[in-house]
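**Q** Below you'll find a set of structures to go through.
Throughout, read-outs are computed from the coordinates displayed, never taken from laboratory work. Computed from a predicted model, the values in this text were never measured in an experiment. Cβ atoms are built from the backbone, for glycine too; each structure is taken alone.
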Structure 1
Amino acid sequence: MSAPAARASLLVNGYEVVIGFETHAQLSTASKIFSRSAVAFGAEPNVHASPVDLALPGALPVMNKGAVERAIQLGLAVNAHVAEKSVFARKNYFYPDLPKGYQISQFEIPVVQGGEVSFFLGDEKKTVRLVRAHLEEDAGKSLHEDAALGGGGQSGIDLNRAGTPLLEIVTEPDIRSTAEAVAYAKELHKIVTWIGICDGNMQEGSFRCDANVSVRKPGAPLGTRREIKNLNSFKFMQQAIDYEIRWQIEQIEDGHAIQQATVLFDPDTGETRAMRTKEDAADYRYFPDPDLPPLVISRDWVDRVRSEMAELPRVMAERFVRDYGLPEYDATTLTQSQAMAAYFEVTAKASGQAKLASNWIMGEVARRLNQDDIDFDAIPVASAQLAALIGRIVDNTISNNAAKQVFDALWQGECEVDAIIEAKGLKQMNDTGALESIIDEVLAGNADNIAQYKAGKDKAFNALVGQVMKASKGKANPAQVNALLKAKLD
């Protein structure tokens, strides 16, 4: 792996923040990774648990080919190396919801090695290096005082999740702020949902993030990390990491040493709390699983998966830069989802104004989507309508301000751009003779502003433009007003 690029650090009370991520993406297979049991959320407890999932004597695991193909897809999407040969291992620990007493995972030789995830934080491009992504099975779920158990301090075990296929994606400790951590997680979420290997449902546990957080003085060795487990929303992720950073700095400033630990975030209190001391690899006593042969992936298999994949977001962004002349920031923003990218491309082609289409989609369209809390694939304004609106801006039929009024009407369900312009009287005044007449009247009544302008005060010119726009009831073409007014004054 290449050496890390120099990263500008945002210090918090004189400390540098260092964050690494481990993300568990539940793979979108119909059955579990080593058995034919169904993967289904919300089923009655223990109805999707086969002899393999229950670790009954004589039940042997069989690799799910679909899980392997999804791991290959992830490797291709992040420019990683897909190992020709990888090995499964037994990770030993003892929890009630782990029937075998070990988890089948990968340790020394994972299926996906290296790679990177790039994203924009504001207008600055960031890249986080990946260490690996490995296949493994999920554990079951412990239910405490659940209503189905009758309450009263009782606990139960639901093994429906046991054996669910996961891809654990591990980063280098490259992240230097909470904002960067959330942006990375959102970008990874976009990638796995874009290529269809994970549904990304954080509330149901399909996409779970663990953040390893430490702090240090600039130039000092890495500090002791604490791992915040199972962050299942971007909002909680931000709150948890912010709290953990503050807590660690306070502990160090008070003279206490940070102990390596696994912690949980409590959204009710906004605090993290220690769950257990953090285990190292040696504590898990990894050894190769004797029931599973090495996983062998041929180049032909990788090539076939690559040929069947949809255009990747980073590849599409490169094409938007090349074919439409967009800045890299625009192209990356427009490929946040397949629906957004498709909307842009149809609008750009129909209007012939790629940059203007980009500005509208990243600006007014995104603002309204956020305001109404709806996804891009449910946008009420068709791309053809936006293209028609852009056309009326370009041909000077309406001003930018009037265009926003038209867009609001389209958002509310009106259909025809030209009909809205006509009904609202938004057509821009472009007649030179009519504009000159208004300008002459304004100049005749504003001798003071004219004198100030000739004395070199630019604000006086802006005041005159404002008077012309007011006299035209906002319908005058601003660019034309500026040109005509400047010609008369100069």
Structure 2
Amino acid sequence: MYEVIIGLEIHAELLTDSKIWCGCSTRFGADANTQVCPICLGLPGTLPVLNERALELAVKAGLALGCEINRFSKFDRKNYFYPDLPKAYQISQYDLPLCRNGAVEFEANGEIRRVRINRVHLEEEAGKSVHSGDNIMGSEYSLIDYNRGGVPLIEIVTEPDLRSPEEARLFMEKLRTILLYAGVSDCRMEEGSLRVDANISLRPFGETELRERAEVKNLNSFRALQRALEYEVRRQSAILDAGQRVEQDTRHWNDQKGVTISMRSKEDAEDYRYFPDPDLVPVVLTEEQIETWRRELPELPDQKAARFISQYGLPAYDARVLTSSKAMADFFEAAVERFGEPKTVSNWVMVEVQRLVNEAGIEFDALPIGPGDLAGLLELVKRGTISNNVGKEVLEEMFKTGKSAADIVKERGLEQISDTGELEAIVEQVIAENPGPVQDVRDGKEKAIGFLVGQVMKLTKGKANPKMVNELLRQKLTGGA
């Protein structure tokens, strides 16, 4: 058995309208090479000018991750030759990044884990290679779209504090939540605006030195991250078990085959020949500027979870689940504002609404219903117009059609039967038709009452008020309420 050592390098595109060095649009999905100019194409004679909004968002990301903000930082040229980098170097930050020494806490297996953030630095995106095959390794040729080149990017580098592929996934889920709350990135992994490179090595338990690592590049989903790392654990374990040495390399994840494939030997910092970019002045931040940006940060997930516990009296579990998505947390609060009863709203949001979201394969912010719609449904359940179970069916119909709960209940005739005379007649019918269970109830066998209630619900197609049915049965069979 070996101890797994994992560190991550996360790239998140920042939410700016224009690129980091020029005025070209950052809009996703435009036709190839239509959002470019001489500056982001790296043509001779052009000079970059820093986008102040990108600087602000990078600092806010660092603050949200608990980092120290460097008052003095600079930009460097990271030299490497690749088709998606027209200048043959990337403008990045090396020894003086914007942010250092942060930390992120998350829950894994019932324990709070803490991962240190080594640095957060600001840099430019490269272009996008469009391969003729499914991936770079199996393609005959590649085309380059430079629209993405120059989009502002932060790179978040963790310390090697993660100890399993599952922990890596859980950490990334928490990190994405923090960035979304902070409003610095849309974190759309399917569009490439959030990607992760994973460094992984194994060592015998008790050993303290780090061993040779593999870097798995450009993982663009939580599932891919965990699966790729699980494969690497198996691959590296087999190599070490055979008494061999793991070669340090950069690898590609083939999602279809479920394997990583070696691309090249792993570069070290000296291979990039960093040096200060002579076209950009250093970044000097004032205390006032940093504090202004700190005050502008919204409530972050851990702060919101603590407030949900104190303000709404929710259990810690509910608070963690609800705040794991900003859209879910906002939906919950808006529904509580309209309906009240935080615990009732919490149960419906976490279970029924989230189930429909998962089944539809959408994000919570794409819900076809609003918090007012849920509040209207819960009001019908509370008044006894419909039962809890019918409410679940109505919610599904609301999700599919966008209609209000009241309209669906009216159209389908789902109003709960609460008329005592009507229910009494049905209860007497069920008693007459089921002498065996009736005798069981009279003999004190409590479970039989549930069967009889079920028969009434069956005859009324689920519309009978179950509480009233239960009371009527007990009155008639045992003389009690």
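**Q** Computing Rg/Rh (Cα atoms, Kirkwood Rh), for residues 286-341 alone gives 1.29 for which of 1, 2?
**A** On the way: 1: 1.29; 2: 1.12.
Structure 1 accounts for this read-out.
**Q** While we're looking at this one, here's another question. Taking mean count of other Cβ atoms within 10 Å over residues 94-101 as the criterion, which structure among 1, 2 has the greatest value?
**A** Numbers: 1: 14.2; 2: 18.8.
Looking at the calculated values, the largest one is 2.
**Q** Work out which structure the value 3.7 belongs to, where distance in nm of label points 7 Å out along Cα→Cβ at positions 70 and 190 was derived from one of 1, 2.
**A** Details: 1: 2.2; 2: 3.7.
Label of the originating structure: 2.
**Q** With Cα extents along the principal axes in Å, for residues 142-397 alone derived from the coordinates and found to be 69, 52, 46, which of 1, 2 does the value describe? Intermediate results must be reported in sequence, preceding the final value.
**A** Working: 1: 68, 51, 51; 2: 69, 52, 46.
Structure of origin is 2.
**Q** Once mean count of other Cβ atoms within 10 Å over residues 46-53 is calculated for every structure in 1, 2, which label goes with the largest value?
**A** Details: 1: 18.6; 2: 14.8.
When mean count of other Cβ atoms within 10 Å over residues 46-53 is computed for each of 1, 2, structure 1 gives the biggest number.
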